[in-house]
Structure P
Amino acid sequence: MKTVAELIDRTTLPHSVLLLLTSRSYRAQSFIAAADLLGIEVIRAINMDKQLADYWNYPLGLQYSAPEEAARRICDFADDNPVGAILAVDDSGTVVASIAAKSLGIPHISCEAAEASRNKFVARQLLAKAGVRSPDAQLFEMDLERGKDFLAKLAEKVAYPCVLKPLSLNGSQGVIRANTRQEFIAAATRLTRILSKNNSDTERQEFIVEQYIPGFEVALEGLATDGRLKVLALFDKPDPLVGPFFEETVYVTPSRLPQEMQEEITRVVEQAVTAIGLREGPVHAELRINDEGAWIIEVAGRSIGGLCSKTLRFGVNASLEEIILRNCFGMEIPDTREMQQASGVMMIPIPEAGLLKKVEGCEQAASIPLIEGVEITAKINNYLTPLPEGESYLGFIFARGDAPEKVEAALRSAHSKLRFFISPGLTLRTSNI
């Protein structure tokens with residue numbers, strides 16, 4: 001039996017898209033530019049109260065933490081402002097998007113799938129039930145008042161090495177590897193403090209502890225339509241991610257893995273998407289590869305974060321955002337099987353905490369052959385917080401060329417030209433990653 005979404009004629013939907021944003025969303029302008037190109041109206045909603053949203057000229061201010069109420073307000077708004085698609089640019093808006101889209105009768109993933117795609121423990125349970133290869137995980141609850149004796153008891157229940165993770169934070173924030181009981185106690189204490197700052201409305205903080213999976217990582221970017229997954233890109237992550245923190249740096253596509261392994265990765269992601277129920281919209285998956293095969297580490301009902309999407313171009317120079325919007329409205333999608341060139345991005349890591357005073361070397365970095373752009377997104381005189389407490393990067397470097405290894409080399413060369421001045425008076429030169 002076909003789902004409601006499969007019965008909808010997408011070409012008849014109103015040509016307007018509601019973007020669910022946060023104050024930290026990088027990609028609003030990329031979606032707006034793609035929508036303008038396609039003649040689609042963009043309506044912006046943001047995760048803040050109505051008065052503040054009005055001040056910043058957002059038509060809708062919503063509280064994503066109250067999804068039913070937020071969805072009701074979207075539906076009320078849509079009575080006078082027809083909406084053909086709802087896109088959550090970040091994980092925090094996926095449940096709101098699902099509830100509102102269902103009420104409006106437009107393509108959507110189920111609320112259960114939306115919750116699973118942003119709650120790591122729920123996702124782990126669904127993946128395990130479906131037999132999808134993924135790490136074993138336990139759910140723990142902790143607050144700082146319980147002390148080290150309580151943590152010591154938790155540490156006895158864990159197999160090592162393990163990885164502690166928050167349920168829903170992004171960008172490797174709060175993700176910490178522990179190899180021993182003492183490291184577990186230190187990591188849990190640190191993670192609880194991070195969670196307390198992000199969830200001040202609750203005293204107890206939940207997190208998961210999962211087995212550490214050795215191997216190297218890849219990321220898959222895909223698009224689900226009526227339950228069918230189309231692979232848009234497979235990124236290699238050439239830098240080792242072994243802990244204690246897991247700061248991502250270089251992404252390069254197309255993958256240099258053997259075709260047989262790439263096909264297995266696709267199969268595993270298809271299994272994960274089915275298990276979680278991500279039948280509509282963008283899919284971003286992170287996997288580890290070792291001798292046992294491909295393991296699902298994360299799978300989310302959103303597209304790639306930060307400014308990383310800028311490295312992807314399809315068909316006749318179509319952006320990832322254009323592909324996503326075309327899919328929403330049943331428009332013809334350019335050939336996504338192959339991109340004309342290799343491409344890559346480096347997420348510039350934060351070397352240490354402090355005030356960013358100055359950045360030098362951007363012109364030299366941009367002049368490196370194959371480099372398409374260097375964007376410093378951190379603001380001068382803003383405080384920088386590295387992982388695991390931090391949630392952002394200094395900026396992004398983009399490259400494009402005729403071979404993945406050349407793109408990777410160009411990214412590293414450009415990064416070596418950058419110098420960051422972080423107070424108090426300390427000059428840091430980035431090391432080659």
Structure Q
Amino acid sequence: MRPSSSRRMAFVAVGLILIASHSFGQTIRNITLEEAVELSLKNSKQLKISQSNVDLAGLNIRQIKDNQLPSFSVSASYLRLNTPNINLKSSSSDTTSGGASSLHVNSVAYGMASASVPLFSGFRYKYSLESAKYLQEASRLDAETDRQAVIQNAILAYSNLYKAKRSVDLVAENLVREHERVTEFTNREKNGIIARNDLLKATLQESNVQLTLMDAENDLKITTINMNLILGLPEDTQLAADSASFEVLKDAGNAMDWEQTAITHRKDMAAIAMRQKAAGSDIHVAKADLYPSVALTGGYVALNIPGFVTVPNAFNAGIGVSYNLASLWKTGSKIDEAKTRLYQLKTNEEILLDRVHLDINTAYYNYVLSKKKIEVYEKAVEQANENYRITKNKYDNSLVTTTELLDADVAQVQSKINYAAAKADAVVAYKKLEQTAGVIN
């Protein structure tokens with residue numbers, strides 16, 4: 001078989017392998033990082049739950065306001081009675097009325113309507129409403145924190161998608177070269193130029209690359225499924241990340257500035273401040289039990305006892321005052337409980353400050369390290385390319401072994417994979433730093 005014919009068959013064989021291995025990606029949707037973030041925010045189930053918590057906090061405010069509206073109730077009853085003994089005593093005599101024995105009462109019917117408008121409840125309404133508004137704002141800030149976490153998760157998934165696809169492409173390119181080498185070595189072995197052992201080494205290398213490609217494609221499939229779940233897309237949608245999203249890196253700045261940014265911009269810091277204000281209002285709510293309650297009241301009663309009495313229009317109106325004397329010794333524990341909750345929140349704030357300090361420094365130095373890795377891997381790619389070129393020339397001149405040539409080939413491919421992954425990891429690290437500082441967008 002002529003070498004040119006052999007080369008053509010090699011390309012055909014490898015082409016069939018690549019077509020089969022990439023069959024799952026026949027229709028690919030190119031997506032930018034910005035589009036991925038937008039879709040993740042739009043379809044995030046976690047954000048829907050977060051928004052429902054904000055809505056619940058709003059409903060709590062509404063309930064508190066409703067409690068200050070006038071209350072109105074209506075009731076009516078009809079009762080059947082036995083024939084009771086009725087003794088009526090006049091105001092001027094303690095003798096039984098002579099007509100009492102002639103009364104026969106066997107039923108009672110009455111209807112009542114009452115209304116009440118709270119006028120004063122020890123400032124309970126004022127501080128309860130104030131606390132509820134603070135808690136609603138805290139829920140909104142929690143939702144914003146969750147939103148930033150969703151953004152970071154989408155960026156991480158997008159990076160993994162890019163790295164998985166880049167690995168597949170690089171390994172597939174390497175498989176083409178390995179197959180060409182096997183074809184070349186096969187011809188050389190037939191002509192007695194190389195030993196059969198060298199051909200077996202090249203064949204084994206090709207098999208290992210095929211297995212690596214299968215693993216890379218499997219990782220890409222799983223990564224794509226995860227990305228589709230995050231974006232709310234059909235599971236079989238094939239995605240391709242834009243490599244331009246990983247080309248531009250920003251300056252790291254300094255850790256102290258990032259920490260100050262976090263203190264002023266992190267939503268969880270603001271949320272815990274809102275909860276402290278709510279806890280302060282809850283102390284006043286607990287103290288409200290020490291005050292009396294005053295309400296404007298009114299009502300209407302209609303009564304009918306057949307054969308005895310009828311009251312068709314008994315109206316009443318006035319001011320009602322109530323005070324629970326037991327609150328003088330029971331309210332103290334409620335106040336102490338509210339103060340303890342405020343103390344816990346202040347302690348949690350101190351813990352959060354410590355965590356912010358650690359998180360900022362961790363994210364900052366991880367980003368600095370990731371940028372340094374890019375520089376190292378970039379040089380490694382240049383060195384691996386040069387090493388493979390020199391080793392290939394030496395091999396062609398019988399100065400190195402087949403094993404050294406194959407090792408140089410593996411090192412070259414791995415350096416390219418590492419370099420691509422390092423650029424993606426650096427972008428993720430910077431976005432993690434922004435998330436930790438509360439300014440990711």
Structure R
Amino acid sequence: MTISRDLLRLKLTESLAAPPAAYTRRDVRLPAIRGKAMAVVGVRRSGKSTFLAQCRADRVAAGSPKEAQLLLSFEDERLAGMEVADLGWLVEEHARQFPDLRSGGTGARSRATLTLYLDEVQLVPGWEGLVRRLMDGGGVEVFVSGSSAKLLSREVATSLRGRGIEVLVHPFSFREALRHAGAEPEEPYDRLDAARRATLDRHLRRYLAEGGFPEAQGLVPRDRARLLSGYVDIVVFRDVIERHAVSNPLALRWIERQLLANPGGGFSVKKHYDALRAQGLSVAKDTLHAYLAHLTDAFLVRIVAMQSASERQRMVNPRKAYPVDTGLIALFERSGREQRGRALETALLLELERRGWETTYVLTKAGFEVDFLAHRAGEPPLLVQACLESEGDDTWTRELRALEAAAAEHRRATAILVTMDAVPPSRPLPGRISWAPAARWLLEES
């Protein structure tokens with residue numbers, strides 16, 4: 001099936017004439033690497049389409065002609081059945097309408113590079129070859145995004161065979177959530193007075209409970225729970241069950257609930273295998289490994305392996321699982337336990353991922369555990385430990401002891417204890433350990 005040329009011209013005109021969309025600005029970093037397509041990846045409903053609109057607006061604000069910024073969303077029902085030949089014709093029609101953009105002539109238009117934003121690109125079969133051809137020809141910058149049972153967002157990058165680079169879009173960070181609510185501080189944390197810091201702490205407690213999905217901001221708990229539950233169902237049914245033809249959906253849903261209800265908990269295939277068998281659900285251990293991989297590929301779950309120089313040790317030892325958003329924890333928590341500490345731990349992991357750190361967790365020789373050891377090219381590693389209180393109870397003593405032991409084993413690492421309590425410890429911390437209140441750490445990278 002091909003789309004009529006008149007409809008394609010209309011789509012082109014609508015795309016170029018569309019007014020700037022209202023959005024909350026995202027702090028997503030674009031790699032400064034030329035000649036690569038930017039593959040915008042992340043869990044469904046995290047704001048990937050809005051981020052494409054932001055990139056387009058940024059380039060127009062920087063002086064690029066509006067006609068050089070072409071954003072095409074293929075969720076338009078009029079484009080159902082669109083083929084790659086139709087997309088190629090549309091790009092050629094754009095070149096015919098604006099011949100000066102890449103002609104090498106004089107004037108502002110001739111210096112512009114066409115930027116092509118292809119949202120939900122997986123709906124056009126064969127799009128990868130066209131994108132590679134356009135990039136090989138030069139003069140075109142490309143952004144692509146997509147999420148579907150046919151093509152997970154991460155596969156948008158791999159489909160480009162080395163010509164794409166991932167740009168991760170998680171749900172709102174703490175700073176972005178504050179910005180969305182009109183409460184982003186204009187000054188650095190250390191310049192805020194006690195009253196404004198207390199206000200930030202209240203916002204942080206709400207953020208840890210509600211999460212950062214853009215559409216969930218400001219909703220009452222009942223409506224937010226219904227919205228987020230729908231998100232999870234879409235991801236599980238469309239991106240896992242339908243895509244991978246899962247034969248045991250009951251076992252999959254059981255594992256999904258266990259992982260999302262126990263952030264930071266270890267994923268032991270044997271433990272889950274035994275628990276499922278006790279409930280009369282027969283499933284192979286290899287299948288459980290596959291289910292974990294599917295949930296991770298769909299960005300619903302984030303996995304942290306144990307730090308080890310041995311790949312085998314990383315695979316054998318339990319991995320820790322976290323939800324992609326702290327707002328998902330309350331959906332599945334049924335034990336009545338206080339989860340604010342686990343929510344803080346989850347928020348720290350997601351913020352490390354936003355900042356481009358690769359994370360593992362540490363188990364010291366003495367058996368103490370530290371939440372995260374993070375690596376980023378060209379910088380010393382970070383040891384990050386989350387703790388609700390700044391001192392005074394058994395948890396504080398245990399977390400500090402573990403961080404001190406890990407710092408002794410990883411001497412190049414900067415060790416940081418992050419607490420919900422904004423009051424600094426009254427006693428000096430041991431060794432090279434520093435302290436940061438969670439609100440400051442989440443707002444400011446230092």
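Read-outs throughout are calculated quantities, based only on the coordinates presented, and are distinct from any laboratory measurement. The structure presented is a predicted model; accordingly, all values stated were derived computationally and were not measured.
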> When you work out volume of the Cα convex hull per residue in Å³, for residues 265-400 alone for each of the structures P, Q, R, which one comes out largest?
Replying inline: Q
> Which structure, out of P, Q, R, was Kirkwood radius over Cα pairs in Å derived from, given a value of 22.6?
Replying inline: P
> Can you tell which of P, Q, R yields -12000 when helix-only ellipticity at 222 nm (-39500 (n - 2.57) for each DSSP H run of 4 or more, over all residues; to 500) is derived from it?
Replying inline: R
